Each structure stands twice: as structure tokens, then as C-alpha cells.
1. Could you figure out which one of 1, 2 the value 16 for relative contact order in percent (Cα under 8 Å, 6 or more apart) was computed from?
2. If P(r) over Cα pairs in 10 Å bins from 0, in percent, for residues 11-50 alone is computed to be 32, 53, 15, 0, which of 1, 2 is the source?
3. Looking at structures 1, 2, which one was Kirkwood radius over Cα pairs in Å calculated from, given that it came out as 18.3?
4. Looking at structures 1, 2, which one was mean count of other Cβ atoms within 10 Å over residues 19-26 calculated from, given that it came out as 20.0?
5. Which one of 1, 2 has FRET efficiency 1/(1 + (r/R0)^6) of positions 59 and 123 (r between Cβ atoms, R0 = 25 Å, to 0.05), as calculated from the coordinates, equal to 0.05?
6. Assign the value -6500, calculated as helix-only ellipticity at 222 nm (-39500 (n - 2.57) for each DSSP H run of 4 or more, over all residues; to 500), to the correct structure from 1, 2.
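Since every read-out is calculated from the coordinates, none of them should be taken as a lab result. This is a predicted model, so every value here is computed, not measured. Cβ atoms are built from the backbone, for glycine too; each structure is taken alone.
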Structure 1
Amino acid sequence: MSSVPENLPQRISEVDRDMTVERLQEAFSEGHIPQEEMDARLHIALTAETPGDLASALVSLPARDEGPTVIVDSVGGLIQRRGGWQVPRVFKVTSKVGKVYLDLSRAIIKHPVVDIELRLDYGWAWIVVPRDATVDYEGLTASWKQPAYKAPLRGGSSGPRIRISGTMGHGRLRIRHRRS
């Protein structure tokens, strides 16, 4: 017989907390909440222990504009986007034996956060991001070679946040910032 109570409140993860803080920052920058209220909501989010506590920090905020999701599914070949293309909020790429080249450096990016999900069995991916972008690829699982990324010396935090997730089989992801 176990002495652990069955109805313990669910704990939150740091990812949940970070996502809540990020949503509050977006709402503040969009003018949905004033500074004093922002401070109070941030305090709630940073001291929250349960999902209900986090939800109370987000109460009455307008729904987040998730924007469009673009899905590209290919068996092989080159999937390429460059120039002045409009970057969707969520971009999903699946390929069995292909190559992916995404140049976001001159693209139109309207969302503060862009999620790129890669599902590549064989092949490589090359992603070029704006100089002021931040890059997060912790959600990417690589079976063969780890992603190659060198953060800029002068960190770019004023631009969009590019989150890369998914799986890379036998291939490699290379990420770099636009040079000039």
C-alpha cells in the first residue's frame, strides 16, 4: 500500500513558465496590458506552482494570433525559400531524401516567434536567420550529426525568435546568421 496521496496538484515545468512569460511580454508589447498590471502578472507567473496559477496570469488576455501553418511534404529534391518570402508562424517540412534551404534573412517575418519543424530522414537542412534573431533548436533530435550553429558575438535579441524542432536522421542541420 502506497502512502503517496493520489490527488496531488500537477506541477508546472520551466517550459510552461517560460511560455507564459513570453505570452505576457507579447501582450504587453501589443498594448493589451499596462506596466503595473504587467509587473503583477509577471510576479504571478514567476511564482506559480500549478497550471491554475499560470492560467490566472493570462486571464482576460486576447487569444494569441498563431497565424498560418505551412506544411511542405516531399519525398526528395530541394525545398527552398529565399528572398522576400512571407514566413508563416509555423513552417513544417517533411522529406524522406531531400535538402532544405530556408533563408529568413531577407524574408518578411511578422511574428515575434517562428516555429520551424523539420522531419528529415536523409538529407541536410540549411537555415539562414536575420542578424538580430535568436535561435532555439533544443527541440530538435539529431540521430547522426548534431546541428552546427555558432551564436553571434553580439547577441541579437531584438529580432524574431526562431524555434527549430523535429528530427534529423542521416543528415545535418546548419544554422547561421545573415552576415550583412
Structure 2
Amino acid sequence: ITSFFVFYGASQRAHPWLTQIATSTTINTLGDLNAQLLFPTSADASYDYARTGRMALTGSLLAIPVNAWYTRISYRFLTLPRKLAIFLRVALSQAVFTPVFLVAFFGVQGLLEAKSLHDISEKILTTGPRAWRDGLVLWPAVSTVNFALVPIEYRALVGGVASLGWNTWLSYLNS
């Protein structure tokens, strides 16, 4: 396990975008796999490989904006007291970034599902607020731990572990 963390940290420092794309694609794929196994749409539903592909592609497309946000916000508020800086990073992530991310997530999913713009906007308006509210149970705690304790090159990995459950839930909500 230690060698994996050493490898991941070195990869994150040397190739942050490629590492983020690989991490996010893997997490989204596993999240959808979990969602389909834990929350089947019917008793006789077969596994939907296209759905997993859409989740994987969404993960790869959103990896860079997610990484850019968390990297930039990690370097903000450095002159403030540490606890206040962490609080502001977490609050801004929940108030600003999360709603934008959810619009992007449901928008990309809708486009990949070939839905109409009306249907996509309907999904965003009906499912987005629930997803944001549900995320308030998980993400403030994960973000606080990440900003307070985790070195920057491992934050995506910690977030990725939390995202496994979160992406399972998002995949379920989207379906």
C-alpha cells in the first residue's frame, strides 16, 4: 500500500492532469458499477455497459475542472488564520463549485444520453438541488479533512475514495 501512495503522489506531482483523468474515470466507473448492482432499475434488469461508459467519460471530462478548482482554492486565503481559511475554502466549494459541478455533471450525462435540452434542464432543476442537499452530508467533512490534513498531491485520492460512494449516488439519481 505504501508503494501505491508513493507512486500516486509522484504521479500527481509529475502529471497532475493525467493522474486526475485516470483517477476520476476509475472512480466514476466503479461508482456506476456500484449503483447498478446496489440499485437495479428492475429485478430482471441487465447490466447497462453504455451507462457505465457515459459515467466514465463524464469523469474524464470533469476531472480537469475539478482538479483546477481544488488546486486553486488550496492556495487562497493563505494570509488568514488557518481555521478561517479552511472554513472559507469549504464554504466556497459548497456554495460555488458544487452547484456548477452538478449542472455540468447532469448536463454532460444528458448530452451523452442524447436527451433534449429541455429534458436536460428539467433534470438539472429537479435532481440538482437534491444532489446538492445530499452532498452537504458528505462533502463539507471530506473537504475539511482534505484542506486541513492532507498534502495537496493526495487530496484527489482522498476525494476519490469519498467520490466512490458519491458517484454511486449520483449515478442512481441520474438514472
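1. Details: 1: 16; 2: 35.
Structure of origin is 1.
2. Numbers: 1: 32, 53, 15, 0; 2: 27, 35, 21, 13, 3.
Only structure 1 yields this read-out.
3. Values: 1: 18.3; 2: 16.9.
It must be structure 1, since only it matches.
4. On the way: 1: 17.2; 2: 20.0.
Clearly, the read-out refers to 2.
5. Numbers: 1: 0.05; 2: 0.90.
The structure behind it is 1.
6. Working: 1: -6500; 2: -28500.
Label of the source structure: 1.
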